[in-house]
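There are structures below to look over.
Read-outs: derived from the displayed coordinates by stated rules, not from any lab. Here the structure is a predicted model, which means the values were calculated and not measured. Cβ atoms are built from the backbone, for glycine too; each structure is taken alone.
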Structure I
Amino acid sequence: MSLAILKYGNPIIVFLLLIASGCTKPTTLVTISVAEQNGLERNLEYVQADISLRHILKPTESLVAVGLDGVVVPVQTTDTIRNENGTGVRIVFPVAMNPHEVKKFSIEKHDKAKDTLRSDLYYSEKAVFVENEHYTAHFGTNKDKRGGQVLNLELKGFNNQLLHRNHRTPIHWAPNFSKSDSDRYYTMESLSPSSKNSVKGNGPYTVTKIRTGETDSVPEINVRGKYKFYAGLPYFEFSSTMTVTQDVELSLLRNDEMTMDSLFTHIIFAKPDNSIINLGLYDEELDVLEKEHITDDTPWLAFYNKDKGYGFGSIRLEYDNTNLDGNTSPLHKPYTKISKSVGNGRYWNRILVADTILAIPKGSRYHEKNAYFIFNADSEKPEDEVLYYSERLNHPLVVTVEKN
């Protein structure tokens, strides 16, 4: 019997694998090559790939990734894929990489071994929250008991500071839209109770929550949103796609919106040329943004509390307004808006359509993906941690599935 110990973080993810020597000889399915090509050290990242299977895994079988050094890492299967090429699975496992390093892993099918796995990632179906070492994210249940948008966020590394709205509105308030003949606007929180709402996986590495459907008030727009939470990392991802299924007139269309009470003192953001701007959220200097808008494609922005040292922001990873025919979907003076709200709160969002009535034809589509991250702003350069994660998220590891 052999013992392999693998540790990522401290003590985020720990594996103790006992592989019995008398087990059936493992079957190698594919080899996965992972390359770091941007000169960045990676202390904890996740390899994600789709692989083909000749047969669906039996309950007594599991997948592992075996490195050239012989270390065995458990693999999480996050989805089953069925297409004309047969059956496959979507897999994920952790990795640490040095700058410009290349690693190869054999994905093997084993008899399920006696194993112990400790991970900080946990999803509660009953209480409808996800947590890891860095945060607890509660979902709103006012309109959907299965959980809607992120209602609030508890920052574990900052005395459990709660990012919230006092009137129980979710802090994550996007995407949202309004028809020209309506005096209200609607968000993913407004999706019909009959909409699809599912959670895939309960770790050890990822939890994915997917919602798809239409609102009763704006049935012309199909919305798909996906949260992805990771073990050991101070961020979660949210991707959304709004597809217009019938012609509609809109007076408002927004995305990437986080709205919170008076919990921050400053905003910091990067211009497209990567220069960094730092402004007081409650100072007159903030008014400059009413004339000199933050661009709609700014790489990242964040709020932080200079006195308490915590920060929260959005790293923008994907932004694509291409319609189903390959042309640009209608926009009206898009930009990133910083707004003052009830209770002296502040919020940000990406304006796609506002201050007009715009005809949006069938086939229009609006997609984006953002990483919402927590960072330590208690330094002379609060952007340091932001830049660290922005560099890595925008320059992912190169993963190649090789045929054996």
Structure II
Amino acid sequence: MLVVRVWNFLRGYLIIKVEGLNLERFINLSIANNIFFWDIERINYSTILVKVSLKGYRMLRRIRRRVRCRVSIVEKRGCPFLFHRIMKRKTLAAGAVAAVAIMYLLTSFVWVVDVNGNDRVSEDRIIRELESLGLKPGVFKYTVNARELETALLIKMDQLSWVGINIVGTKALVDVVERVEPPALVDKETPCNILAKKDGLITNVFVFDGTPLVKEGDTVKSGQLLISGVVEKPGFPVRLVHAMGKVEARTWYHGSEEQELLLQKRERTGNTARKIRLRLGRYSIKLTPGDIGYSEYDKTQDIKRLAEWRNIVLPVELIIDNYSEVRVENEELSLEQAKSMAVQRIEERLAGIVPEDAKIVDRSIKYYGPDGGRIRVEMVLETLEDIGMEEKIILGRTEY
């Protein structure tokens, strides 16, 4: 397996030659003493090549004397020997340290600003505004305050309703959501229909101009024609008018949440630890030994990559794992507490969906459980609201 090979490389191993007439006994005794070989290759009747760990090689002394086999080292492989060779060459070692330092320095700057989520607002304009606020290629990334930049960009650009900035390696990832403008009102002189903007049960229809196509008690679907701007009367020509009216309907909004009865609280103790790894392609080398010693912790990860150069990405990463020890306490909620927490979350979510001008006329809540240490809450809000929206009348290719 690749993981085993990488582990052996990190610990270091030897390729040894074993010569003698009792090779099978030599191997069996080694296995019995928890000395393991791999990649065994027979050279001839009395000679084999095997790979063995450094610890295993030191344990072979007694066995080779018992079976009268001669053992010699053919090659030394792995990180310990590689590190030893590097340290013998001071210039090479200094160069390696300098290379790591330069790599770390280069990954401490933002080199690419990537904008996503824009459609109507041009990427160039967003990047220009970010540059004026201090976020641009070449800036030291630890001086970038993402939250302040997000707020400042929203103030400068009215076309955006949300901005999220994250620094990942040497890239600044900027995600934006453009503001959705309310539909423009159709000019009073322009012929139009009134359609349903959502499903509902009609309660009142007030028509000031146009032809009503629904009545109280009708169930309508989103997009259905409610008041037509086409007026037909016997003995008179067909007229196109700007339909005007109000169509009130009952509408429903659904929400559901689950709540555990055993609430886990996590509080940081203030103890922290850091582990650093160097990833070279598919291989990972630990640069900080030992365990963190925390049974419960929060973990964040910072990945530092070499900057892209002419679309060339080197597979070298410095991975910093930050650990914060936490104290975990379990609090058992009463059934009423769990219900209240679930209902509150549903209400908060539905508050962002129900229109401000809608009138809530009924609220039904159903509770399920407890089942498996949790409860489920379902809520239905019934509202009374105007569901009409204007749409221009288009006949053939002519828009009125």
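Using semi-axes √(5λ) of the Cα gyration tensor in Å as the calculated read-out, with 71, 31, 23 as its value, let me know the right label among I, II. Of the structures listed, the value fits II.
If percent of Cα pairs over 18 Å apart, for residues 154-289 alone is computed to be 77, which of I, II is the source? The read-out was computed on structure II.
One of I, II was used to compute helix-only ellipticity at 222 nm (-39500 (n - 2.57) for each DSSP H run of 4 or more, over all residues; to 500), and the answer was -1000. Which one was it? It would help to have the intermediate numbers written out before the result.
Working: I: -1000; II: -7500.
So the calculation was done on I.
In this comparison of I, II, the computed figure 0.15 for FRET efficiency 1/(1 + (r/R0)^6) of positions 170 and 226 (r between Cβ atoms, R0 = 41 Å, to 0.05) is attributed to II.
Using Cα Rg over 2.2 N^0.38 Å, for residues 58-121 alone, single out the structure from I, II with the greatest value. Intermediate results must be reported in sequence, preceding the final value.
On the way: I: 1.28; II: 2.36.
Greatest value across I, II: structure II.
When distance in nm of label points 7 Å out along Cα→Cβ at positions 50 and 146 is calculated for each of the structures I, II, the largest result comes from II. For which of I, II does Rg/Rh (Cα atoms, Kirkwood Rh), for residues 202-265 alone, calculated from the coordinates, equal 1.08? Label of the source structure: I.
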